[in-house]
Structure 1
């Protein structure tokens, strides 16, 4: 699950942080170039590391937190 335009959108296929496909069927106003939030908040919605860990209990939380590759842009607020 990721956030696009402040709404949750499911991933299609296996999750990968450097290249993933997102099902935008429920987000008709999505446009190329829209920000996609993997962990964090957008609008009134949020996805936190704990949510990702709960959805993927087979992956250690430290692997999720540290496994984000250098090519993924980070914005700190």
Structure 2
């Protein structure tokens, strides 16, 4: 089974998107430096929607797992008795 390296790379970018959300998003009541104030303006819309990286990561992970192990899934008997 060939590896899906481009999709694995995309999973890395999606995970980094979520990490950036946590680093640059300012939560109310939070003390310390607000990284959102020092981040570049073009980064703000990207960081604001970082939660979408979670959905993309899980959907892509499910696809990669099902693609990789599909031959093993074919052996299951899924009939309900």
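Summary of values
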quantity	calculated
Comparison of 1, 2 by relative contact order in percent (Cα under 8 Å, 6 or more apart) - largest value held by	2
For 2.3 (distance in nm of label points 7 Å out along Cα→Cβ at positions 5 and 53, calculated) the corresponding structure among 1, 2	2
Label whose coordinates, when helix-only ellipticity at 222 nm (-39500 (n - 2.57) for each DSSP H run of 4 or more, over all residues; to 500) is calculated, return -4000 (choices 1, 2)	1
Answer label among 1, 2 for the case where Rg/Rh (Cα atoms, Kirkwood Rh), calculated from the coordinates, equals 0.94	1
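Laboratory data are not the source of any read-out in this text; all were calculated from the coordinates shown. Owing to the predicted nature of the structure, the values given are computational and were not obtained by experimental measurement. Cβ atoms are built from the backbone, for glycine too; each structure is taken alone.
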